[in-house]
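K.L.:
Given below, in the form of structure tokens, are the structures.
Bear in mind that the values in this text are calculations on the coordinates, not laboratory data. Note that the coordinates shown come from a computational prediction; the quantities given were computed from them, not determined experimentally.
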Structure I
């Protein structure tokens with residue numbers, strides 16, 4: 001009985017290039033040749049000439065298969081190269097190929113597993129490169145099975161593309177078609193042609209560019225080298241996944257293709273700007289800063305940025321409450337931030353007091369103890385505001401603020417915010433209100449920087465400052481200088497905050513243990529996010545950062561290029577999530593309130609009742625819905641009622657109805673008078 005044989009395609013199956021498209025390597029070769037004075041045409045022109053040379057050589061070949069040497073002989077009529085120069089240039093292409101190749105982990109593991117089972121393995125490739133070059137690479141990268149054979153179309157003059165290489169291999173291996181299992185990516189060469197021969201096929205298409213990578217690779221506004229390597233490294237990162245759970249696989253792949261490039265661009269911008277401005281230390285603020293800090297450490301290590309990157313525990317509650325020195329309209333705005341769920345207990349927690357401390361005043365305003373944990377309606381919220389401007393309540397709040405301020409100042413000193421080294425704060429956004437409170441605490445402590453506090457933000461919808469000296473830099477979106485559709489993207493701020501979720505709870509306050517100050521966290525482990533797959537997201541983002549910084553230099557990665565790539569990637573993901581992406585990311589639980597009293601799915605599937613509420617009252621299940629993902633998750637029949645035209649039309653009807661009621665009431669009042 002014949003032993004089963006497993007055959008593997010080589011390029012785009014067992015190994016993959018860091019370039020998005022194979023021909024992009026020719027552009028890189030042309031760039032090198034021009035710099036060395038070996039050609040006097042542009043890299044783009046050389047790329048086309050190299051493709052044409054291969055096509056011409058194939059047409060001139062009886063079997064359509066050619067070697068690298070035959071391809072380069074086509075250039076002899078174009079360039080006045082000596083024999084040595086021709087050889088030198090071919091060697092350069094081979095060296096560039098080898099430098100760009102990477103093993104594909106899943107295939108590498110499959111080959112190693114088959115080896116342990118003593119299975120027979122062979123390799124097939126439609127390729128012009130010399131056989132020894134390909135085999136040496138496979139051996140060095142543990143993708144080669146001992147005692148295997150490599151069949152190369154240019155050597156045999158038979159290809160998979162025509163179907164002729166398969167019977168040749170069957171004959172050489174002394175097996176029938178039914179004894180061969182072929183694994184490959186090309187739907188014609190590896191699948192269709194093999195099946196025609198009666199060979200069992202296991203298609204492997206993970207190496208194909210996904211839709212995000214394809215968008216980047218095809219984006220002509222980006223330089224070819226940048227777009228090709230960005231797409232290629234996203235693919236390479238995606239292929240490193242070891243996930244077996246389908247949801248976590250979606251998280252890894254989406255991070256590799258979208259989230260990691262978006263966050264990397266922001267962090268690199270922070271480091272570049274810090275270097276330009278002479279900033280020596282960056283504080284990445286919890287919790288958004290956790291993954292940003294991890295990425296920053298990779299960039300600094302691999303690109304040699306001499307910037308001290310630290311993780312600083314902080315939050316709105318940890319900074320806003322200690323900064324309180326009065327209760328005015330500014331303070332009431334954040335104390336009564338109008339979240340979907342807002343209770344007396346939640347409002348008190350924002351200013352670090354308990355309802356029992358102001359119970360008498362609450363009773364005077366008809367807020368009994370039974371109602372402290374219930375969601376307040378609009379009238380109750382306005383009434384509660386009156387409670388918080390009562391002097392005795394203000395006194396309680398400010399007394400608490402003094403205590404918490406002293407501990408916050410102690411923590412800040414401990415983290416060397418007072419050592420005079422130029423620093424900046426890094427956060428996602430959105431108004432700078434936390435930075436304002438941070439600055440106020442520094443002012444009260446006496447170590448507010450002479451040049452003001454500086455903050456780097458992903459997006460800013462507005463700027464609020466403690467001082468005109470404070471400087472707030474926005475990376476992706478700035479309401480004061482809006483660009484393109486970025487405002488529409490940033491309306492889904494909770495989705496963007498999902499990208500930077502941390503594995504611990506929010507910082508409530510700071511405390512002293514007799515030895516040092518420490519953050520008091522709402523909970524030590526963010527179990528909900530961790531179970532969802534948070535560490536998968538973090539690992540993929542760090543893997544991308546390592547891959548990217550190993551293959552490009554900071555000089556090749558301007559802020560403008562990353563912003564253009566971010567526009568493409570984030571717009572596609574936000575507005576057109578796949579059903580798998582919508583389910584996985586849409587199921588992430590978010591909290592609108594800093595106290596995290598109530599959790600909501602980021603993009604819930606709409607029920608019939610939800611649809612009725614939206615159409616009749618204009619109400620979504622909560623105020624931070626990622627609508628495109630919710631639509632993707634919703635029953636197709638219900639979805640027809642949720643398209644933008646239908647929602648807009650019902651909104652207009654409600655507005656007209658409201659106006660009509662007001663006019664009728666106005667006439668009735670006039671008639672009575």
Structure II
């Protein structure tokens with residue numbers, strides 16, 4: 001059995017064995033519950049109802065909780081089911097039967113049978129008093145409760161909330177809404193009425209700050225003032241935005257922004273910002289393990305120190321050192337020490353209250369498949385705090401790489417510096433100096449487990465020479481992600497990105513440190529990390545060297561299996577064009593006929609720091625002709641850069657030439673933390 005298949009199969013067998021060792025009750029004990037079924041549901045989802053009950057079946061795995069049947073809880077659950085229906089407009093719904101059925105020795109299954117009855121429909125909706133607040137009336141829009149639809153408590157209360165929201169975000173801070181619903185069971189109808197009392201229209205008053213010690217109150221007031229402007233009409237939603245702005249200062253453990261008692265005579269509402277400071281200095285240390293499936297393993301230790309008020313004025317200094325050892329287990333196999341030392345300094349409000357300043361210095365020792373390296377990287381940025389979800393970060397970047405083991409000559413008569421991986425570098429030193437602008441919008445409901453919303457990021461770089469070193473280029477990398485819920489347990493997720501590296505008056509291929517590659521758990525999952533890329537054959541190993549253009553995307557269907565477990569079905573596509581000094585070479589990646597595809601399945605286990613994810617990606621075959629060997633049905637890598645080059649043995653004898661095509665394994669396994677996107 002191939003080694004790359006052994007570990008996943010062993011894990012699968014272990015999980016299967018654990019599932020067979022599920023708990024069961026001993027004689028004389030209440031049975032262990034292993035099933036809950038609700039029959040007779042048509043308008044509502046049985047699984048949604050079951051999640052609200054105290055009676056829950058046991059988990060299937062041996063190490064998880066075994067739940068016994070509780071007769072008292074089951075009796076209460078019967079009423080819960082009827083209340084669940086009533087909240088959703090089914091006033092005649094009843095649980096007509098509850099059975100406890102044997103499900104093996106010491107095990108049981110609960111079956112409930114429901115009669116839903118006819119729903120209550122909304123006959124009329126009347127709103128009075130809103131004409132006295134025309135600004136709120138213009139903002140409220142359509143109410144969630146409408147004539148002809150099923151009456152639900154959620155929509156009934158939601159309409160009141162929508163009216164209050166419109167009032168309190170157009171100045172009517174003390175606006176009130178009373179609601180009344182007359183249910184007519186015999187007619188299966190409901191008549192709904194809302195009475196609006198706007199009251200006085202208020203403006204924002206002065207901002208008061210409480211709880212500060214070392215942090216100047218004016219700085220807190222200034223930060224809150226980005227969202228709250230005294231004299232403007234009162235908007236309740238701005239309180240939460242101001243709270244987030246103050247919390248983003250990074251020196252408070254708790255922040256609460258609330259309204260004070262309104263002043264009817266002056267028609268203003270004072271605002272109170274209450275904060276709790278935390279220690280400014282933090283020291284942390286701990287071990288870490290990194291796994292990139294069958295491509296890379298590493299172990300490391302991290303120590304870090306931060307000061308959140310360095311030299312006063314909320315300047316922040318962070319120092320961190322991470323060091324360890326890495327094994328690149330995919331060919332070409334290599335191992336060695338790795339390290340990353342960083343120092344980052346930030347000054348909030350350095351230019352204006354919306355523009356900060358940051359400087360970050362990194363020194364790294366690392367291993368990549370194509371080379372080993374030492375690097376020094378400097379980044380000076382000026383983040384714009386335009387809005388809570390909108391970011392703009394212009395920066396200047398200087399990166400210096402000292403490459404090692406980067407080239408093994410294909411012809412003993414050619415010097416190493418002419419190898420394809422070191423073009424446009426000075427010997428083994430590659431330097432990049434560039435300006436970068438990053439603009440992003442994050443409209444997701446949750447960055448760790450998104451279910452709805454849109455995320456967009458555009459990064460643009462302009463490379464230039466520094467003292468005769470460097471590379472002149474333009475680099476574009478836009479990316480978009482979208483999430484649409486298809487019910488309470490199903491989410492459709494999609495992403496797409498396109499990258500272009502455009503040389504500007506440069507001869508030869510771009511430096512390898514500037515090129516694009518694809519493949520891996522966050523990219524095209526039919527390939528391992530960085531393996532969907534142009535390659536060279538070096539000392540018998542295929543090494544990815546990247547290219548000028550990138551196009552990849554994913555379509556994923558995510559399903560919640562339980563509260564902790566989830567599954568995914570995905571299709572990924574991707575392509576990377578070959579490296580070139582031609583400015584338009586990146587366009588080759590836009591040819592849809594060159595895109596490679598993969599499909600796959602995945603499992604997720606949710607944790608507080610994001611889901612632990614295991615994905616299996618399978619490349620889709622491109623040659624279905626009869627008689628073709630199985631391994632030749634799958635696509636080749638985008639290009640073999642040194643195809644036709646002579647291959648010599650250690651004695652210098654010619655033994656062949658580099659083949660024009662190469663295929664990576666047609667199946668890839670990925671274990672990582674966090675969703676793919």
Structure III
């Protein structure tokens with residue numbers, strides 16, 4: 001084993017490495033050591049690598065014996081490599097599907113697959129073995145890599161054997177593109193793909209013709225095939241255009257994990273076949289060295305990230321996440337008031353939401369006295385929450401803390417719009433959102449507390465005792481203490497679920513489009529028997545417009561109702577606190593204690609309810625904004641500019657964040 005020192009000068013290291021050179025094509029250690037020498041140390045930039053390469057090139061040019069030794073060794077390594085499967089498979093998803101591919105990546109991270117030592121991908125993995133090698137390799141200028149190859153005595157050219165590999169890879173890729181393009185998921189969204197004139201089918205025919213004639217007449221065909229090559233490029237452009245239709249028309253076509261996986265596979269195949277065609281099409285005397293190096297750098301990156309779960313999820317779920325967030329963005333527009341009329345209308349519908357929550361708080365307290373086992377209690381609590389939230393939606397009322405998860409994506413859409421005044425418009429939008437959230441919270445709490453008192457009084461009038469016994473009342477008050485309980489942490493957990501329910505709403509709205517739910521309901525045999533055509537059409541239309549909201553509310557209820565039971569079962573302090581329920585519970589507890597709360601108890605309970613509300617909103621809104629920005633590929637570092645502008649606006653006009661002032665600017669909200 002050759003021991004290396006970064007203190008040695010480059011020419012000394014090259015001479016030191018030469019001691020281990022052999023003509024055995026299986027011995028990669030000298031190349032591994034060479035890459036180790038030029039790899040930048042952790043605290044160094046790529047300029048360090050550039051300087052090393054320049055000195056190594058200078059030494060190789062000045063020492064013919066050294067150059068010949070390295071040339072002979074590298075040639076012995078390259079001559080045994082088989083690049084076919086690397087060209088067709090590396091960095092390209094298999095046909096197994098998203099879940100199977102995920103499982104493979106997890107298992108290969110634990111136990112890598114058996115090595116195929118003759119394959120180019122094995123060579124790249126051994127030589128460039130660090131996960132971030134592709135970063136510095138990409139930053140080194142093309143010209144410098146070409147100089148290194150020249151200094152080693154290599155000319156950039158495509159041998160007949162390598163040309164055969166490339167042509168075979170192009171053929172394999174074209175046939176796969178045709179198969180993917182005719183998958184039912186793709187044909188269902190682009191029916192014309194089933195036609196014999198589909199660009200995916202036509203591309204395969206053109207490629208087969210191109211490869212067949214290329215192999216039959218290697219001497220003359222490359223100089224006579226310009227027309228055939230142009231036909232292939234036309235089919236490639238048409239295929240790429242159809243992929244963009246699938247991506248851009250999510251509004252009318254919807255999206256799924258399966259379709260996203262197919263889109264990504266198609267895109268990867270088309271990119272790879274295009275670069276291979278550009279390489280093989282170049283005349284032998286004018287080899288496209290730029291494309292060759294681009295391909296090599298891409299292959300190194302794909303090899304370094306081959307089993308990366310983070311990259312896998314990011315690539316496959318980005319389209320899906322964008323569509324989900326886009327749906328919540330459209331719904332979020334309705335939760336931002338831009339005028340005094342909309343502001344006070346939000347207060348009115350928030351009063352309705354607070355009124356229903358008062359009933360739900362009463363029902364939950366009564367369920368508590370049933371003393372059900374943990375799972376039974378979790379089920380009843382969940383149904384109480386879920387049906388109550390659905391009723392709030394059906395009555396066109398609102399629950400304030402659900403709004404941030406919806407409005408966050410609207411704000412991300414404005415921030416990422418690319419317009420000249422995007423930051424200023426987003427600041428105005430946030431101010432509108434904050435004051436809308438403020439008045440909605442006020443409406444919920446202002447109604448939940450007196451409504452809770454009224455229901456507690458009516459219950460005591462009819463039943464002869466309070467809904468909350470003195471013991472239960474003390475428990476309700478103690479659970480809200482800001483320092484002696486985990487109320488703020490539990491409020492943060494509720495905020496996470498509020499954000500998640502917003503994403504679920506977007507997911508189901510996308511599913512309505514993708515699965516064409518309204519039309520399928522209209523054709524459902526049983527519904528056609530029991531409903532008139534007009535009633536069925538209204539029902540299908542309603543489900544199409546509201547399934548996302550109904551599903552989000554239902555799942556939110558499940559999350560909130562089951563958290564305490566999960567915490568009890570696993571032995572962890574898990575629970576939820578929601579500001580509107582907290583206000584209603586204070587009313588029930590006050591009645592249960594015979595209105596015996598002291599002024600300091602009333603003070604810290606009020607502060608705790610406020611802290612719960614603020615935490616609900618901040619966590620829900622913050623996580624939703626991060627998710628929305630990531631789905632639109634917006635750099636989170638740009639948020640600093642927005643935060644600075646936001647503080648400046650608040651300093652100049654703080655009341656605009658709480659009340660609709662006449663000077664407030666109306667902002668056109670964008671959902672694209």
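K.L.:
Among the shown structures I, II, III, from which was the value -4000 of helix-only ellipticity at 222 nm (-39500 (n - 2.57) for each DSSP H run of 4 or more, over all residues; to 500) calculated?
P.N.:
Numbers: I: -15500; II: -4000; III: -24000.
Going label by label, the one that fits is II.
K.L.:
Where does the value 16 come from, among I, II, III, when relative contact order in percent (Cα under 8 Å, 6 or more apart) is the thing being computed? Write down the numbers at each step before the final one.
P.N.:
Details: I: 12; II: 6; III: 16.
Here the read-out was taken from III.
K.L.:
Here semi-axes √(5λ) of the Cα gyration tensor in Å was calculated and came to 58, 30, 24; which of the structures I, II, III was it taken from? Let's see the in-between values first.
P.N.:
On the way: I: 58, 30, 24; II: 53, 39, 24; III: 61, 31, 23.
The read-out was computed on structure I.
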